[in-house]
Structure I
Amino acid sequence: MTTRRRKRRNKLPAEAVELTISGISHEGRGVSHIEGKVAFVDGSLPDEIVSANYVRNRSQFSEFKTLEVKKPSPERVTPPCEYAAICGGCSLQHWDSDKQLDFKQGVLLEHLQHSAQLDAGSFEVLPQIKAKTTNYRRKARLAVRKVVKKDAVLVGFREKYSSFITVMDNCQVLVAEVAILIEPLKTLFFSLNAADEIPQIEVAVGESAAEEDASKCVSLVIRHLKPLNKQDKLILENFAAKKGIEIYLQPAGIDSVNKLFPKDDCNRLHYYLPEFGLDITFHPMDFTQINGAINRSIVSRAIQMLDLSDKDTVLDLFCGLGNFTLPIALRAGKVIGIEGSEKMVERGTENALNNDIANTAFYAADLASPIEKENWYQKDYSKILLDPPRSGAIEIIPQIAKLRAAKIVYISCNPATLARDTAELLKYGYRLNSAGVMDMFPHTTHVESMAEFLLI
């Protein structure tokens, strides 16, 4: 019997190196060169000279973390968060927020050029959609860990290049109602007998009214690996009552989530689309857009792009709980929403009923599989909206192309798959009419974009 030896990692050089930054990667890291290899430098900007230390050393490239900026870029700003250099929740806080969005637009345009051979002069580049860049995040997963050596509990995002939890007492990207809970949550969990058995919290925030400055409703879903005793449950209930929040428990999978406090039958939060007079409800574990202000703007632009009338029948693919379906229904003759999750189909139907919308229907279907035999596919659609996951919609494009809809509006959370799918749509007689970016995730490299395609 032979034993396999564990491959030893090469020890990283301990000394800092000076690097001149020539550009920036799609991941938002400065680009330099050292010892004949590309160097990716976290925390740096183009035209800067920085002192940095090694994080990883690969055969084709090396990764670094900025220690000191010796020659700063004029686009560099002081991060709004004191933990920005350590916390993995953000990566671009050192960059002017408008320049961040310009960078994201550039990433989108580069992907369209590379994958679809479309330059920016061949379509309209839409005005950027932006809103405030702090206290915007209403969905998050926070890690929790009891650290015996420190006699404390940590709550927050994980550090960059590490599984450790950032030592933090505030957060500039979480909505303020959640950010102020970080420190009290540390004390709360430390007081529990089951502190060792709580690895994470799912945060979901709803709105109390349609106004943008309306108070927020906070729900915390606490994952626990062992059952909680009565004393721990009582401590959690008292905390929730004092802070005016909701607490759910998750002992196993998503289906195990149950409400602890308040003790009522309501397990829904709300967000509003005031332009359309819509009140949309969701469960704390449902997928919703993390940035409420940007979501309102995206929905508004998508409806404008679709240019709807009561003669239109619209197909909304990857519809979720009806974020676009319901506003479309108010302007179109008929809209069909398709989603892979039965739960989301139930939620969409529920929201249509709650908002007295009768000209829509929701169906569950696997959109990565053939759909041409589905009853809803057999209808005539004048327009289509797509809002797929990061993997894009490559499997479904040949099928929806056969519908010959006059217009397709595509909402994307991954410019690489949007560009790939754009190239596919061009093959089927569509042209890209317009495209642009939205600042859904300020201070991160995440690029949210949308595109409009017209049938030639």
Structure II
Amino acid sequence: MAKSKLIEKIGYGFGDMSSSMFWKIFSYYLPIFYSDVFGLSLGATATLMLVTRIWDAILDPMMGILADRTQTKWGKYRPYLLWFAAPFAICGVFLFTTPHIGETGKLIWAYVTYILMMTVYTGINVPYGSMLGVLTNDSDEKTVFSSFRMFFAYAGSFIALFAWEPLCDLFKAHGCAETGAWQGAMIVIAIFCFFLFLLCFRITKEHIKVEATSLSSDVSSLLRNSPWWLLTAAALCSNLFNTVRGATVAYYFKYYIGEHANINIGIASFLFFAGLFLAVGEVCNMAGVVVAVPISRRIGKRSTFAVSCIGMAILSCLFFYLPCTNVGFIAMLLLQVLISVCTGIISPLIWSMYADVADYAAVKDNTSSTGLIFSSGSMAQKFGGAIAGSAVLWLFAAFGLVPNALHQTDSAILGMKLTMSYIPAAVAVMMVVIMIVYPLTKSKMKEINAKLKGIRKIED
């Protein structure tokens, strides 16, 4: 198969640009929306997010199995982008809608809308991720596709995070209440994401044609697939790392740094706020994605992954010791830059390595379970997010954080500092250990790719 066209790689990137705009808003702003705007307690919010994310994670393999057995003129996975684009956008708006129906009614509304949103998210995102396995048969080219995916994902995240607070402020300036402002901001984001998924559907094409194999053989192969187990653990830890830090940021700035902090660099001064901190991270994630391809081609995906995680662990530990001073704020921003470059490097590698795991299964057991394997990766990341998002809120409650209180205790501040430093550092160390024993090296994948070229049907 010839190298894929640039436009197709860009089109594939549009899909995760849309997904990531939603996902980052859910991860970073939904907890504080539920606790400080919607009116739920920290405990209720934590339980809600855990239950819904677990449901979402459990649903992923089922969606993967369904997608593997879908047959249409557009392929196995691609049609779901068309079918679910509109429900995806509509459910996002419902999620940030605050009805006036009493405390119990609001809690029910939150559960129903969040579960519905996560169901639809799975319905479009699992097939989208699985498409990587049928876009090309070349391992390095899969890393390129995955890098385009993650570059656009971080670009979308940057747009969403940087624009969220200004959009809310804009709606407030036009007379909307706090609840209406959050809903209005989500409407703008949702419309944009709807069209991105349609573009992804229009531009991409499934080039690798594979026949579905029996469910029992797919599941049996998966359970015996040691690279899958190891990579799934790494994927879970990756999202655990990102979500612990990300879910803390809004609280960290509101209650520790302050909402009106400034950075002075001599010739200029600018506001240091959560949206800026997160947006800088997304830009640097994009830089990490760009360098992931040449580095992994040189030293291999496994080694690149491990070295990046070592950097994440060391840099995260340093974050604990930074004071709330101008120098401290500059150092925080610098560490965010470096940590985000490292997380940007590993993000495309995870999905490219899942494509390698699918190829490994195809050679080892003669299975066609791309959707099942990719959905397991999505499931792992969602479990990581569910555990992290809820654990952060429970930890804050245990350390005595009080939502909307003017002053927080030293204990509450300590809890926030730990979730920005030592806790994610420990998770990064776990990923290093996993990569040490991960068996699909660069040389191993060359052998697998050579075998696959002789048995797979390819369409240009």
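Just so you know, all these numbers are worked out from the coordinates, no wet-lab data involved. Values in this document were obtained by computation on a predicted structure and should not be read as measured data. Cβ atoms are built from the backbone, for glycine too; each structure is taken alone.
Brief remarks follow.
- Source structure (of I, II) for Cα extents along the principal axes in Å, computed value 66, 46, 40: II
- Each of structures I, II was scored by mean count of other Cβ atoms within 10 Å over residues 11-18; the highest score is held by II.
- Structure responsible for 20, with percent of Cα pairs over 26 Å apart, for residues 147-266 alone calculated and labels I, II on offer: I
- Parent structure of the calculated result -26500, given that helix-only ellipticity at 222 nm (-39500 (n - 2.57) for each DSSP H run of 4 or more, over all residues; to 500) is the read-out and I, II the choices: II
- Which entry (I, II) yields the derived value 4.0 for distance in nm of label points 7 Å out along Cα→Cβ at positions 195 and 227: II
- Given 1.2 for distance in nm of label points 7 Å out along Cα→Cβ at positions 139 and 219, calculated: source structure among I, II: I
- Comparison of I, II by distance in nm of label points 7 Å out along Cα→Cβ at positions 115 and 419 - largest value held by: II
- Structure with the greatest value (metric relative contact order in percent (Cα under 8 Å, 6 or more apart), set I, II): II
- Origin of the value 56, 49, 33, where Cα extents along the principal axes in Å, for residues 67-306 alone was derived from one of I, II: II
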